[in-house]
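Visitor: The structures considered in this document are given below.
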Structure 1
Amino acid sequence: MFETVQALLRSRTDDDTVAVAYGDDSWTWREHLGEASAEASALIGLADLDKPVHVGALLTNSPAMLRAMAAAALGGYVLCGINTTRRGDGLLSDIRRSDCQLLLIDDAHRDLLTGLDLAGITVLDVTSSRYRDEVDAAPPLVPHHEVGPHDPLMMIFTSGTSGDPKAVPFAHGMAVVCGLSLAAQLDITAEDVCYLAMPLFHSNGVAAGWSVAINSGAVMAPARFSASRFLADVRHYRATYMNYVGKPLALVLASPERHDDAENTLRAAFGNEATDRDIAEFARRFDCRVLDGFGSSEFAVIIVREDGTPSGSIGKGYPGVAIYHPDALTECAPAIFDAAGALANFDEAVGELVNTTGSGPFSGYYNDPAATGERIRHGMYWSGDLAYRDADGWIYLAGRTADWLRVDGENLAAAPIERILQRLAPVSQVAVYAVPDDRVGDQVMAAIVLADDRALAPAELTEFLSAQSDLSPKAWPRYVRVNRVLPQTATNKILKRALIAEGATAGDGVLWERPGRGTAYVPAVLSDAVT
C-alpha cells in the first residue's frame with residue numbers, strides 16, 4: 001500500500017486509462033498527471049520557499065480543481081480549499097488564516113475578490129492564456145518536498161454551521177486510508193466512474209470522493225450538484241458511485257418520481273447525515289446501495305452503520321467513541337425509552353460525543369489555538385455533537401451543542417424532533433431550533449421544505465403530530481415556517497444559525513403558530529417582518 005498520495009499518483013503517470021471526464025472531454029491519467037506536474041512546477045517557481053508553500057484554490061468542481069489537487073500532492077506543497085460560498089471579510093479571513101501565498105481562481109469566482117485586500121498574495125486565473133503559457137513553459141517538476149504520511153496534503157475548512165469555518169490539515173496518509181477503506185467496502189475498481197458533485201474544498205468531497213477515485217483508479221467526473229440534473233449526469237457519465245453530505249438525497253427525492261428512474265448505472269452511494277427514510281427511498285428509487293456513516297471533518301469521531309442498526313440510530317462508534325457530560329466529565333447513562341419509544345432520561349443520557357483516546361489524526365486547527373483548545377481538552381476530543389446511546393451501544397444524534405433547548409424547565413434536543421417530523425410524507429427537509437420564549441427559556445421552532453409536488457395544511461400537521469406517541473407535549477413546535485428553500489452551507493447542510501437569527505419569522509414563506517397550550521396551528525401574525 002502506498003503511504004502518501006504523492007507516491008500513489010506517481011504510480012499512475014504512465015496509465016492510459018481515463019482519469020477525468022467532464023462534459024464531452026476526457027483526460028487519461030497520463031495526461032491529467034502530466035498537466036498537474038507542470039502546474040506544480042510553475043507554482044513552486046512562483047512561491048517563496050522560505051515560507052509555508054500554501055496554494056489557495058477558489059475553484060469550482062472541474063478538471064482545474066482536480067489538477068490543482070493532484071499538483072499539490074505531486075509537488076509536495078499544501079492546497080487550501082477555499083469555500084466558494086464565502087464572501088467579503090469571511091472569504092478574506094479564510095485565505096489569510098490558511099497562509100495562502102498563491103491563489104488559484106476561475107471565471108466563476110473572479111468577482112468575489114473585488115474590494116478585498118490581497119496584498120502579498122499572488123492571484124492566478126487558471127482560465128487565462130497567461131497562466132496556461134506559464135504552466136506550459138515550466139521546467140520538469142522538482143518537488144518542493146518529499147512528503148511523509150503525516151504531512152498535510154490540503155487545508156480543508158469545516159462547514160461553519162455553528163460558527164466561523166476552521167482550517168483542518170488533511171494528511172497524505174489519511175487520504176490514502178480513507179480512499180482504500182471505502183473502495184474496499186463498496187467494491188470500487190478502475191472500472192467504475194465516481195460522480196464528484198460534492199464541493200472538492202470540503203472533507204466529504206475529498207475523503208469520500210476524490211480519495212476513492214485515486215486509490216481505485218476509477219474515472220473522476222467532477223460536477224456541481226444539481227437535483228434536477230443529477231440523473232442526467234449519472235446517465236451521461238455512466239457513473240457507478242457517488243458521495244454526498246447533508247441533504248442531496250432529500251433534494252433529489254423531492255422531485256417527482258419517473259417510471260424509469262431505476263434505469264441508470266449507479267451502483268453505490270456513500271455519505272453522511274441522510275435520514276433513514278431518504279436512505280431507503282433513494283436506494284429503492286435508483287436501484288443502488290446507500291451506505292451512510294458519521295464522521296467529523298477532523299476525522300476524530302467516526303461512527304458506522306452496521307447491519308441491524310435501529311431506525312433513527314447512526315450506528316456504533318469506533319473504539320474510544322463515547323458520550324460524556326461536558327460539565328461533570330463523566331460518561332452518560334444508557335438511554336431509557338418509554339413504552340412509546342421516547343427518550344425517558346434525557347438529562348442523564350444526552351451528552352457530547354467524544355473520543356476518549358484523544359484526537360486521532362486531528363492535530364489541531366491551523367492558526368486557531370483557541371478553537372483547538374475547545375475541541376481538545378481533558379485529554380479527549382469533544383465533537384460539539386449531542387448524542388445518546390442505548391444499552392446495546394447504538395448511538396443516536398441529538399443535534400449540535402447549540403441545538404439544546406430549554407422549554408418550560410425541561411431539556412430537549414433538536415434531532416429527535418426532526419426525526420419525527422421527517423416521518424411526515426410531504427416533508428423533504430426540516431430544521432428544528434430554539435427561539436426565545438417571551439418569559440424564560442426557549443420555544444421550539446421548525447422550518448420545513450416540502451417535496452416539489454406536495455402540499456401541507458396546518459390541520460394536517462396537527463393531525464400528524466397528535467398521532468406521534470413518542471413526541472413529548474413540550475416538543476411540539478410552537479412555530480412552523482414553510483419555505484421553498486432554507487439557508488444552506490456549500491455542503492448542503494441547513495444553516496441553523498441563520499434561521500435562529502431571523503427568529504419567529506416566515507422568511508420568504510408562511511409562518512404557522514400554535515397559540516398557548518393548544519395543538520391547532522393557525523397563520524401567525526407577529527410583526528411586520530412576518531409575511
Structure 2
Amino acid sequence: MFQATLGSQDVAQSAVNIPEIDWQAISPVVVVFVAACLSVLVEAFLPRERRWSVQVTLSLLTVVVAGLALGLYVNSDAVVGTGGITVAGQAVPLFSADYPALFLWGTLLALSFGALLLIADRSVDGGAFASPVPPAPGGDPVQYQAPGRQTEVFPLALFALGGMMVFLAANDLLTMFVALEVLSLPLYLMCGLARRRRLISQESAVKYFLLGAFSSAFFLYGLALLYGYAGSVRLVDIAAATAGTDRPETLLYAGFGLLVVGLLFKASIGPFHAWTPDVYQGAPTPVTAFMAACTKVAAFGAILRVLTLAFEASSWEWRGVLWAVAIVSMLIGAVLGLTQTDMKRMIAYSSIAHAGFLLVGAIAMTEDGLSGTMFYLLAYGFTTLAAFGIITLVRDGNGEATHLSQWAGLAKRSPLVAVTFAFLLLALAGIPMTSGFMGKLAVFSAAIADGMAPLVVVALLASAIAAFFYLRVIVLMYFSEPAQDGPTVSVPGAFTTAAITLGVVVTLLLGVLPAFALDWASVGGFVS
C-alpha cells in the first residue's frame with residue numbers, strides 16, 4: 001500500500017510537470033520542422049534526377065501550408081486576449097506566439113518564400129549551385145550540371161527557417177540559444193555551396209563559422225552570468241531580478257553586455273559586422289538574399305523581445321551604450337559603403353547602416369518603436385530580396401558580374417532591369433512613395449517621441465551619406481556608356497521573375513498603402 005501511495009504521488013507529480021502545449025499556435029513551426037526532416041529523407045533516398053522537382057515542391061508547399069496555419073490561428077478566437085502562450089511547464093512559457101511573434105512569423109514565411117524561389121531557379125547556367133563539368137570536344141566551353149544535381153540547400157534552408165521562428169519567440173535564454181544554433185549551422189553550410197567561385201564561397205563559410213562560433217560563445221557566457229545573477233534564464237525572472245534586488249550588479253552588466261554582443265553579431269550591427277561584407281560577397285547570391293532578408297528579422301525579433309521583457313527596468317543603464325552602437329553601425333555602413341566597388345559588398349554595408357536604423361527603433365522601448373521596427377523589417381526584407389534577384393541576372397563569362405564598372409550603361413542593354421533596380425535602390429535610400437521611406441518615418445517618429453532627437457539627427461545624416469552610393473549606381477547605369485565586352489543581362493526564369501516581382505510589388509505597396517501592415521504590427525506587445 002505504501003508503494004502504491006508512492007506510485008500515485010509520482011504519477012500526480014509527473015502529471016503536474018507535463019507541459020501545456022497549444023498545438024494550433026505552434027503549428028507553423030511544427031510544419032516547417034517536419035517538412036525539413038522529410039526534405040532530409042528525400043535527399044537520402046530519392047534518385048538524384050528526381051530530387052530537384054520534389055524538393056522545390058516540398059519547400060514551397062511547406063511555406064504555404066505554414067502560412068495558412070498561421071492565418072487560421074491569427075483569425076481564431078484563441079489568440080484574442082491570451083497572447084498565445086504556446087509551450088509552458090509549471091506556468092512558465094518556453095516561447096510564446098504573441099502578437100509580435102505572429103507578425104514576424106508571417107514576415108519570415110513571406111520572405112522565405114521569395115528566397116526559396118531564387119534558390120530553386122536553375123534557368124540561367126544551371127543555377128547558383130551547379131558545378132562546372134568538362135566540356136565535350138568541340139562543344140560549349142562552359143557547361144554545368146543538370147538542374148537536379150545539387151539540392152541539399154533545401155533542407156538546410158528549412159531548418160534555418162524553423163530555427164529563426166523559434167529564436168524570435170523564445171521566452172528563456174536557453175531555448176533562444178538552442179534556436180540560435182539551429183538557425184546558424186545550416187547557414188554556415190549554405191554559404192559554402194557555390195560551385196563556380198568555390199574558393200571565395202568556402203572562404204566566406206569558414207569566416208562566418210569561426211566568427212559565429214565566437215558570437216555563440218559570447219551569448220552563452222552572457223547567459224551563464226545572467227543565470228548567476230537572477231538564478232534563472234527566463235526573461236521574466238531576469239526582469240524581476242533587475243527591477244528590485246540587493247545583489248551586486250556586476251554579473252548583470254557583464255551578462256547583458258556579452259548577451260547583446262551575440263545578438264548584435266547575428267543582426268550584423270556595427271562594430272560586430274566584420275563577417276557581413278565577406279559572407280555576402282562569397283555566398284551564392286540566393287543564399288545571400290535569404291540571409292539578408294530573413295536572418296535580420298529573426299535577430300531583431302530576439303533583440304526586441306530580450307530588451308523589452310528582460311531589461312526594460314534597467315534601460316537607463318544600457319541605453320547610452322546602444323545609442324553609441326547604433327551611431328557606429330550607421331556611420332560604418334554609410335561611410336564604408338562609399339568605398340565599395342562590388343555590388344554585393346555595397347549592399348552588405350547598406351545592411352549594416354539599416355541595422356543601425358532598426359536599432360534606433362528597438363531602443364525606443366515604446367509601442368510605436370516596436371511596431372515601427374517590425375514594419376521596417378518587413379519593408380527592408382522584400383526590397384533586399386528583389387535587389388539580390390536583379391544581381392543574379394547581370395552576368396559575364398565567369399558568372400555574376402558584380403563589379404560596379406560592369407554595370408555601366410546597363411539601361412541601354414536592359415531598360416526594364418535598370419529601372420527595376422533603380423527603384424529598389426531608391427527604396428533603400430528612403431525616397432518617398434517607397435517602403436523604405438515609410439519604414440524610416442515610422443522608426444524615426446517613434447524615436448523622436450521617446451526623446452531621442454539627437455540620435456535621429458545622426459540617422460538622417462547617415463541616410464544622406466548612404467544615398468550617395470545608391471545614386472552612384474543609378475548614374476552609372478543611365479549616364480555611362482556600356483563597355484564593348486560588357487556583361488549580358490540574362491532572361492530570368494519563372495522563379496526569379498516571381499521573386500523579383502513579389503519584392504517590387506510589396507516595396508511599392510508598403511510605400512503607398514502602409515496602413516494595413518502598420519496596423520497589424522501595432523496590435524499588441526510581447527507576452528512573457
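Bear in mind that the values in this text are calculations on the coordinates, not laboratory data. What you see is a predicted model, and the numbers here were worked out from it, not measured in a lab. Cβ atoms are built from the backbone, for glycine too; each structure is taken alone.
Visitor: Here relative contact order in percent (Cα under 8 Å, 6 or more apart) was calculated and came to 16; which of the structures 1, 2 was it taken from?
Guide: Answer for the origin of the read-out: 2.
Visitor: So if we calculate distance in nm of label points 7 Å out along Cα→Cβ at positions 370 and 490 for every structure here (1, 2), which label has the highest result?
Guide: Biggest value here belongs to 2.
Visitor: Work out the source of -7000 here, i.e. which of 1, 2 gives that when helix-only ellipticity at 222 nm (-39500 (n - 2.57) for each DSSP H run of 4 or more, over all residues; to 500) is computed.
Guide: The read-out comes from structure 1.
Visitor: Another question about this same structure. Consider the structures 1, 2: one of them gives 1.0 for distance in nm of label points 7 Å out along Cα→Cβ at positions 34 and 74 as calculated from the coordinates. Say which.
Guide: Working through the options, I get structure 1.
Visitor: Taking Rg/Rh (Cα atoms, Kirkwood Rh), for residues 394-505 alone from the coordinates of each of 1, 2, which one would give 1.08?
Guide: The read-out comes from structure 2.
Visitor: Can you tell which of 1, 2 yields 3.7 when distance in nm of label points 7 Å out along Cα→Cβ at positions 154 and 218 is derived from it?
Guide: 2
Visitor: If you don't mind, another one. Which of 1, 2 yields 17.0 for mean count of other Cβ atoms within 10 Å over residues 282-289, as computed?
Guide: 1
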